[in-house]
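Structures follow.
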Structure P
Amino acid sequence: MSLSGDVCVVTGAGGFLGRRLVRLLLEEERTAEIRLLDKEIKPQLLQSLEDCQGDTKLTVLEGDIRDGGFLKKSCRGASIVFHIASIIDVTDSVEYSEIYGVNVKGTKLLLEACIEESVSSVIYTSTIEVMGPNSKGEPIINGTEDTVYECALKFAYSQTKKEAEERTLQVHNELLPNGSRMATCALRPMYIYGEGCRFLLGHMGDGIRNNNVLYRMSLPDALVNPVYVGNVAVAHLQAARSLKDPQKREAVGGKFYFVSDDTPHISYSDFNHAVMAPLGFSIQENLMVPLRLFYLFCFIMEVLCMILQPFVRVVPPLRRQLLTMLNTTFNFSYQSAQRELGYTPRYTWQEARKCTTEWLASQLPEEREKIRSK
């Protein structure tokens, strides 16, 4: 089912995944218009899209996701909304009111705007972290959408993404002013990597400071399955096509899907090494300290920060929950997305790794210079 003639809104269009999705829409769909919604859209993004824009109208909409009036204007006349914008924070460094305001209230206001403006389809970008792992570090191997897992979410990020996902799925089949009904679905990607991934840049910077040796924060047997950004963009396109298809709309609407690809199951630290080894980086053989001592260190830091809380807000460099996430086997299958959405990873692991490594290589001189000048 083609999106030809549709008017699409992409929130977070200036971000890592948003940029990739906009380019994919331009390359593969003759949409009438794509509205790039973000707090800021850099001119370089529009310049980079000139080669594939064709006849599609690109409209820049700079504003706050928490501004209901702005969102209603942005959604007026649109048929599909890809809601990618959110604050990503796994260190709890962002104030809760800020992350809740963007991730939950922003989603609520966007959904209200979509309903008022009769937007027919909404695809929400969720995250694997709405599933866990739990504080016990209980593993999941090749999990599916039917996997039952007890989890009390600890991160404000995972809590707010879970609530926003639930709100999105709850409005599926909502009656719209034009007499039709809205269809929604949510995608839960694994850890997303690829060109533009700021987390990879951060790990590379740490490695540069450590004489080109990457820190080991994950045990080798804590297997996860990262997913390439290009494949996540493809999954979003397939979800939109499915929600537009009358024969698939009811089958996939109101549901969530895990999005992974054929990237090998690997620990987070060993993944960093896999994409940076060609650039001359090695990796520590063992954790910096035994895992139990690591947990004790995190606990002490969290207690100290709590004591200081009435006087000054201090964010510990590492929390126990993040350490648990980094050291828990937690991987999921994309078979449901393949079967029901028609999603198939477009990029192999070899292609994804090559593109990622080449991008990191292009950033390496600048990162070395930044660190040298400090």
Structure Q
Amino acid sequence: MAFQCQRDSYAREFSTVVVACCPTELPALAGEDPKAARRGFRVVLEDTLLFPEGGGQPDDRGTIDDVPVLRVTRRGAEADHFTEMPLAPGSQVCVRVDWERRFDHMQQHSGQHLITAVAEQLFGLKTTSWELGRLRSAIELDSPSVTAEQVAAIEQSVNEKIRARLMIIKILGTEKGKKNKTNLLFLAGQRVLKWVERSHESEKALTSLLKCGAEDHVQVVTKLQSSVKLLQKNNLNLLRDLAVHVARSLRADPDWGGVVALHRKDGDSEFMNIIANEVGAEDTLLFLTVGDEKGAGLFLLAGPPETVETLGPRVAEVLEGKGAGKKGRYQGKAAKMGRRMEAQALLQKHARLRGLEG
């Protein structure tokens, strides 16, 4: 059975009758947790203006007597409309389609047919499937690769076949698909104009930030990337030197022994590991932390292997984090760095019991 939406894809409003309405669990919407269940109703109409998902095309959205339709799926010869409010069986209702969404889907679908035909005609590239995405669509071609020259030729040929006042098409490129397949990414109709608008806004923002014309964006960003890499390298060298200095200072402290703790707001895992390497004492528990004292951060516990293996998970639990370790080291992420003094107290208590502290 062909639905009204298939017989007249340009119709925006349609009258029909409710056949059935029963309580059900609403299917998860795109982006929702699949396990998140919501109670609602499954409504069946004599005919429908709302396209049920299928054939690579998402379902329509719209209303039935102003009741929003959240999902439309096909069940045999019928279409199931999912709503949060019931509709009386036998009642005459007015179905309205979300035209902006429908017309966008029509443009992408028509664009897919045209691209598919041209790709096969020019290069023998057969379409095995396609997907209509929220922002861009993809055509799966039965080929392990498609060259940039082929993409350009397909786009040129497609647009040559399009006449005035009909949609335009932009092919964005390709990406690796399933085994021996290539996905051809494209936009059609209004999506091309929206893409151009977004690109133009980004170009204006970059022009303002980079203080140069659009034609110089790539050159300026390339220079900035080189500068950032040099700064990162210099910063890493300084951080390593600082870590070595901190380690030697800790080792030379008269109070060295038992549990030695150190916290720095700045630093990273490498910073802590360098300190642990330089200290290299297996008769002491070294507890290092970096990060915001009121937020999250990183931690490292080093010392006697058996002790670290026992206390590492307990420290992670106190800091509400998680970690892993081996050979006398346990490190990970901490969600509550503000609890590090509690973790330190735990270590000191263990050290006293084990005789690591006087």
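Given a computed value of 3.1 for distance in nm of label points 7 Å out along Cα→Cβ at positions 299 and 331, which structure among P, Q does it belong to? Going through each structure in turn, the value belongs to P.
So distance in nm of label points 7 Å out along Cα→Cβ at positions 35 and 275, computed for just one structure, reads 3.2; which one of P, Q is that? Only one of P, Q returns 3.2 for distance in nm of label points 7 Å out along Cα→Cβ at positions 35 and 275, namely P.
Thinking of P, Q, which structure, once Rg/Rh (Cα atoms, Kirkwood Rh) is computed, gives back 1.18? The value was obtained from structure Q.
Computing FRET efficiency 1/(1 + (r/R0)^6) of positions 91 and 219 (r between Cβ atoms, R0 = 35 Å, to 0.05) gives 0.00 for which of P, Q? Clearly, the read-out refers to Q. Source structure of the calculated read-out (FRET efficiency 1/(1 + (r/R0)^6) of positions 227 and 347 (r between Cβ atoms, R0 = 30 Å, to 0.05), 0.10) within P, Q: Q.
Ranked by mean count of other Cβ atoms within 10 Å over residues 43-50, structures P, Q are led by Q, which has the greatest value.
Out of P, Q, which structure matches 18 when relative contact order in percent (Cα under 8 Å, 6 or more apart) is calculated? It was calculated from structure P. Starting from the value 5.3: which structure in P, Q was distance in nm of label points 7 Å out along Cα→Cβ at positions 27 and 267 calculated from? Derived from the structure labelled Q.
For the read-out P(r) over Cα pairs in 10 Å bins from 0, in percent, for residues 75-202 alone, a value of 11, 36, 27, 16, 9, 2 was computed from one structure; give its label from P, Q. Checking each candidate, the match is Q.
Only the coordinates and a few stated rules stand behind these numbers; no lab work does. Computed from a predicted model, the values in this text were never measured in an experiment. Cβ atoms are built from the backbone, for glycine too; each structure is taken alone.
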